[in-house]
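Each reported figure results from applying straightforward, stated rules to the coordinates on display, with no laboratory input. Remember, predicted model here, so these are calculated numbers, not experimental data. Cβ atoms are built from the backbone, for glycine too; each structure is taken alone.
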Structure I
């Protein structure tokens, strides 16, 4: 089984979570702006959900840390 929960894995996972969260926030802000106003609660919850999903997918494996 692959080694997970190492320092390098946490660093790569954190970076991936931040990128995924930023992408989700940009998508939600862009689409809600088109329909009126930005509801920041929806932006926050969508961003948080995307980051949780990113973390759970990282448990499966990250190419950045595979082969160690």
Structure II
């Protein structure tokens, strides 16, 4: 009986460790994706600002 409980406890512990490791890996991938999205958004915003600046410059040149 005790051996069975020890075995079940060990199996449960190993299963918990495996699940915890998988969860941590998912969280790391999630954080990496969030950082990548922030980087892409920053690049996009920079490109948008550049387009607005060029459009403004074009409009100013057309007015003179």
Structure III
């Protein structure tokens, strides 16, 4: 999460979700030790909420509200 006063500028960004530690704590083997989500900011005034839904062998992401 960014500090409240920080605003993303126009550009391309990547979020790296390091999921291996989570799955290791659960005692689950996963196909995805890390998930990288790339996204573009075209309007810095817009709100960005990018959830990651992950299971051991698949994941999904979307732009939330």
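If you line up I, II, III by distance in nm of label points 7 Å out along Cα→Cβ at positions 11 and 43, the top spot, with the largest value, goes to II.
Out of I, II, III, which has the highest value for percent of Cα pairs over 14 Å apart? Going through I, II, III one by one, percent of Cα pairs over 14 Å apart peaks for structure II.
For the read-out helix-only ellipticity at 222 nm (-39500 (n - 2.57) for each DSSP H run of 4 or more, over all residues; to 500), a value of -2500 was computed from one structure; give its label from I, II, III. It traces back to III.
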